[in-house]
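Quick note: the coordinates plus some simple rules give every number you see, no bench work behind them. Everything numeric in this text was worked out from a predicted model, so none of it was measured. Cβ atoms are built from the backbone, for glycine too; each structure is taken alone.
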Structure I
Amino acid sequence: MIIVTGGAGMIGSNIVAALNAEGHDDILVVDDLTDGHKIANLADLKIADYLDKDDFLPRMEAGSLGRIEAVFHQGACSTTTEWNGKFMMEVNYAFSKRLLHASQALRVPFLYASSASVYGGGSEFREDPALEWPLNVYAYSKKLFDDYIRRTVFAGRTGFDTDHSQVVGLRYFNVYGPREAHKGAMASVAFHLFNQVERGENPKLFGAYDGFGPGEQSRDFIHVGDVADVNLWLWKRGSSGIFNCGTGRAQPFRAIAETVIDTLGKGEIEFIPFPDHLKGSYQSFTQADMSRLRAAGYNGQFRTVETGVRDYVEWLKAQRSS
C-alpha cells in the first residue's frame, strides 16, 4: 500500500494520478474532507481506501495498516496568510513529526512537502540554513520541520545509508496546474487569471512594488505534473535529502497573463495597486537553485510558463466544457 496524505489536495491528487498512470492503485488517501468539494480531485482516480487524518495517525503509529511501500506526506495547512500559529504548528509541525517517527519505526520511505517560502525575502534559494528567513507562520512551520529532519535524521550522514529509511523533503516553488479549484484564494495566479478572463474581465496583476515594474515580480513557477514526476523519481531512486523543487527559472507574472490571453484569445492585462496586507511578507522574486536535485541524478525537463500554462488553460477549458 502507498499512503498519500493530503491526497484530495492539489499536489497529493496529482501524485495519486501519477501513481495510477504507473499502474499503482493500492493507495490509501488521507485527508480532511470538511470541505467536501475536494472529492472532485479524487473522482476520476483509483484508490483502495480513504481515512480521515485524525483516524489515520493512531493506526499508523500502531502499525495496523499492513505493509506500506511509501508515505507521500502532502497534507498541511498551506494558507500563507493564516496567522493562527497554534493551529499551524499543530497541523504542519506536530502531525508531521509523529508521522515521520511512525514511518521510521516501520522503515517506510517518507517523502514530504516542504516549501520555498522558507527562503523568505532572500535573494539566494539554495538548501542552506543560512539562507532561510521565513516571513510568515506557514513558512516557519515548514522550516522548523526541515530543521527537525536535519537534526534527527540527517545529522552526521554523508548521503543515503541504511541507518534510516528514506526521507525526502521537497521545497515546492510556485506550483500551478490541474486539481486546485478547491484552494480558493490560495489557488495559483494562472487559475485566477483564467477565471477572470472567462468571466469577461481583464486579467489583473499587481502594479509596481519592491523595485519591480508592473507585473514584473517574478517567481519560479512549476507545473504540478512536473512536481509529481520528481516525487516518484526520488522514491524509486531511494535518495534522501532536502531538495528544491522548482524549474531553476524565474519568470514574471506578466508571462502567465500573456499566455492565458494568447491561449483564450481575449483579454488585456490590468494592473492593480499592491495590497497593503501583503507588504513585508511577500516574495517578489524566487528562483530555485536546482543543483542538488540534478546532482542526485534527476535529468527530467521542466515546463516553461508558456508551455505549462497553455497546457493548464486547455485542461481548464476542457473541464468547463464537460
Structure II
Amino acid sequence: MNQRKYASRLTVAVFLGCLLGVNVLSASAAAITINDTVATVNDRPITKLDIEQMREKIPQMKGVLPVKAQNDAEILDYLIEKQLIEQIADEQSLKAPQDKLEERIQALVDANNVPNAKALDERLKKRGSSLEQFREEFTHQLLIFQVMNLYVPTTPPARGEIQAWYNNNRDKLGKEVIIKIISLASPFSVAEELKVNQRMVAIRTQIAKNPAAFEAIAQKNGLQVVTIGWKNLAELDQLIAGNAFQLQGQVGRGVSPVFKQANARYYSIVQLVAIRDVTMETVQNRIFGLLYAQKQERAFLEWMKARKRQAAITFFQTPAKP
C-alpha cells in the first residue's frame, strides 16, 4: 500500500474516532487503528512495516544506504528525512535525472562483474535483495542533490583551505614515481612460462651488474622499455607499485627482482628513476571535491534539522533503542 493510501486510512480513522468519542491518537489505540503507524510526517505515515523493511535492506546495501541501523530510532529518523525529501520533490516536481541513475546502475553492474542489469538483479535476489531496491535508493540520493541545489547553497572551499588540508595530510597521500619497466608476456603453457621466467632472470642479472645500462640491455635483448612518469603508486599495478617502492633507497641504481604482475599477464622488471611526495597540483581537484562535499554535508544536516522542526511530525509509538 502506498503512502497516500496510508494517509487516507489515517484520516478516516481519526474522523471515525472523533464520532465515537475514542482517542485514536493514544499510543495503544493508534497501533491498532492506523495499521501500526509509528509516526506521520505532514500527515504521511511511517509504519512498523516500513521500519522492518528498511532494517532488512541495510545489511544487503552496505556502502549505499547511509544509515547504519544501530536501532529502530535511527531507522525512523532516516525514514522521516527521506519522507521530507520526497515531499519537497513532489512539491517542486523534481525527478531524478535518468542518465545519472543509469550511470549508478551501470557502476553497480561493473562492480559486481556481471554483463548487464538483468544478471545483476538475479545475483542480488540470491542475496535477498534486488536491483529495484538499489534503484530506489539511488533515486532518493539523486533527489537529495537536487533539493540541496535548491535549498542548501554552499560556499566552495578557498585555495587556502585546500592548501591547509594538503599540508596536514601530505604524509597520507602516498608517493609519485617515475619508473622504467620491461615485460614479457606470460604464455598459457607452463613449460613456456618457465622459459619466459628464466629469460627474464638472465636479463635481470645483466642489468644488476650495470643498472645505468637498463635501456641498452633491454634493447639488446629485444625488449621495449616503457617509461611511466610521475604516477601515483596507488594507481599502478600493485606488484609494480610494491617493487618500485622497495627501490626508493636505490633511485636510478637498483633494479627489482623478476615478478609477475597482479593481472598475471606479464613477467616484469622495474627500475625506479625518481620518487617524491604526491604534489599539491596532482591532488588539488580531489581535495576540492572532498572539502566541498564535507561542507555540503554539514550544511545539509543543519538544513534538515531546521526542516524537521518546521514539519508537522507526530509520533504515535517510540521505537526501541538498544
Structure III
Amino acid sequence: MTPTASVIVPTYNRPNLLERVVRALLSQVPATAPYEVVIVDDGSGPDTQAAVRQAAGSDPRAVYLRHNANRGRSAARNTGIHHSRGQIVLFVDDDVVVEHDYVGAHLRAHEAAAPDRVAVMGDLRFPPEVVRASNYAKYLQSRYLGGRDLRALTTLRPADLHPRFLITAACSMRRDDLVAAGTFDESIRFYGCEDHILAHALKRAGVRIVFAPEARALHHDTVAIGWYRAKMLEAARDGVPVLLRDAPEFLEETGFADLLPVNRERDSGVRIGRKLALRAALNPLTLVALERWASATDHIGWLYSPLACRALSAGWFLRGLAMASNGPRLVVYGT
C-alpha cells in the first residue's frame, strides 16, 4: 500500500536518541493513515543501524538509507525526499520525540486547509524539566510557537506565519510543493538557515505556513550556552550569507534586521545609526561579560532576563557574520 505520508529523519551518530525517535514514530495511534518512516544515516558508525534495527524490528514502515560519507543535513534530507513515497512529507530531527498522534495531526492540518497549499509547523518544545532548570532554555522555549501566550501567538498570525517559523525539526508539507521549491540547498553543508531558505521559497510559491498545536513533540537538544553559541555562530557565518543572496528581504522582516551589514545605498541615516549603535553596544567585551553572566546565573530562576538572552543571541549573530567563511566546523552532532 502506498503511504499517505513519509516521515524523514536525518541522523548522524546519535543512536540512543534515534532509537527513541523511531519508536515514537512507529507507535502512532491506530487510526493514523498509512505512513512510512525514512531514516537517512549520514555516514554514522555501525551503532546507528543497530539502533534502527532495535527500534523498528521487521516493521515494513521503517526504511533505512545510508550515505557512505557524511554529506550534511541538507543532503540527508534530500536523499529522504528522493526515496519518499507519500503525498505529505514530514521532517523530524533525530532528537525530536513525537507524541502518539503527531502524524495524524499534521495530516488533519493539511486536510483542513484544502484546497490551499500549506506547510505545517508542529508544536515543538523542550522537556519541562529542562525548562525549569535553565534560564536560557526558558528563553529558547519562549521563541517556539508553542511557548508563546495566546495573545502573542495571535499577533504572529498562526494561519499565515512568516517563513522564519518553519523549523524543519518538526514540520510537514506536500511533496509536490517541496520538490517545486527546490528541496534543501546542499551548499549549506553543516548548520544554519537551510530551513529558512526552503520556507522562503515555499511562501514565494504561494504556500501558506500554518501552526498545528495538536502536533506535539519534545526537543531533546542539549541546552547549554556553549552549544547554542556554536549554533548561532555557524548559522550566521555559513547560512546567513546564502540567505541574504537568495532571499535578501527575509531577515529584513525579523528582529535581526538591524544586525545586518550597513548598506549605505539603501539604509537611511537613522537606520545606519541604529546598526552602528548595536555593534558598539554588543562589542567583544560586552559579549564575553554576557556569556559569563548567563552561564553563572543559568540555574537561578529569579535572575532570568529575556533581554540579556536576546542580547546574547544578537551578539553571537554579529560575531558569526564577521567570522571567516572557511573556518572550522562548530556544530558537530553525535559527539
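Can you rank I, II, III by volume of the Cα convex hull per residue in Å³ and just name the one with the largest value?
The structure with the largest value is II.
Can you tell which of I, II, III yields -12500 when helix-only ellipticity at 222 nm (-39500 (n - 2.57) for each DSSP H run of 4 or more, over all residues; to 500) is derived from it?
III
Tell me which structure, out of I, II, III, gives -0.56, -0.65, -1.30 once log10 I(q)/I(0) by the Debye sum over Cα atoms at q = 0.11, 0.12, 0.19 Å⁻¹, for residues 135-302 alone is calculated.
Of the structures listed, the value fits I.
Suppose distance in nm of label points 7 Å out along Cα→Cβ at positions 175 and 247 works out to 2.4; of I, II, III, which structure was it derived from?
III
Using semi-axes √(5λ) of the Cα gyration tensor in Å, for residues 191-238 alone as the calculated read-out, with 33, 18, 4 as its value, let me know the right label among I, II, III.
This figure was derived from I.
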